[in-house]
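Only the coordinates and a few stated rules stand behind these numbers; no lab work does. Keep in mind that what you see is a predicted model, and the values were worked out from it rather than measured. Cβ atoms are built from the backbone, for glycine too; each structure is taken alone.
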Structure P
């Protein structure tokens, strides 16, 4: 692992049925994640994915690359833009790329990610700390 190494890009589709499953697992039944009418009434363009689901999907690019999820020490991001999930079989396409920003002397490295939906970033400053 070297500074500048790029992780293999990952494309993930998020669908409405995944939102329902995630809501059940996370006990997050906010209607903006499943009720189109409600989401629009509160000013959203449509149903949106849970922020933590988006973050978990983004983290896959790191854990897939590492091969061992136990090497992921920390992962952080800010939720800056929603992922709008249409009521179609294809759902919403989330595109994730990453690059090793720095390899530290203590056997860790920081990986910076770019997470996009509809060609716009949806997570601010997503970074993973990993064991080399």
Structure Q
């Protein structure tokens, strides 16, 4: 085997090793993420106990994170804004804030295909409202 072929073979082996390590790291992050999201529970908040104002909250599950601003007026959620949202899994859950305002509750139905992202946004809203008290 020539010197050039040996160098090429070594390069291919090193590249394959790098790809394999990257894949294993990604799979580990995905498993950690799934466990984090499955552990999230959503609790409703008694809006009559929340003073008027705008409150911020966040939730970070690894592959998905959300920060929200929630405005409460006269015992009602009048606005939910995603101030920071990161998801490598898609953007469908961005409809959740509007549903929370429309239904006046945190536990709205998840967006099909974006269940985990929906949960993270809902938890960020809950965190905002529980931190408001």
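Data overview
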| read-out | value |
| --- | --- |
| Label whose coordinates, when mean count of other Cβ atoms within 10 Å over residues 15-22 is calculated, return 16.4 (choices P, Q) | P |
| Structure responsible for 3.5, with distance in nm of label points 7 Å out along Cα→Cβ at positions 23 and 95 calculated and labels P, Q on offer | Q |
| Which of P, Q yields 12.4, 36 [Rg and Dmax of the Cα atoms in Å, for residues 39-110 alone, calculated] | Q |
| Identity of the structure behind 22.0 (criterion: mean count of other Cβ atoms within 10 Å over residues 47-54, calculated), options P, Q | P |
| Identity of the structure behind -16500 (criterion: helix-only ellipticity at 222 nm (-39500 (n - 2.57) for each DSSP H run of 4 or more, over all residues; to 500), calculated), options P, Q | Q |
| Comparison of P, Q - label where relative contact order in percent (Cα under 8 Å, 6 or more apart) is highest | P |
| Test item: distance in nm of label points 7 Å out along Cα→Cβ at positions 31 and 103 calculated as 5.3, pick one of P, Q | P |
| Entry that produces 21.3, 80 once Rg and Dmax of the Cα atoms in Å is calculated, selected from P, Q | Q |
| Structure with the greatest value (metric distance in nm of label points 7 Å out along Cα→Cβ at positions 87 and 119, set P, Q) | P |
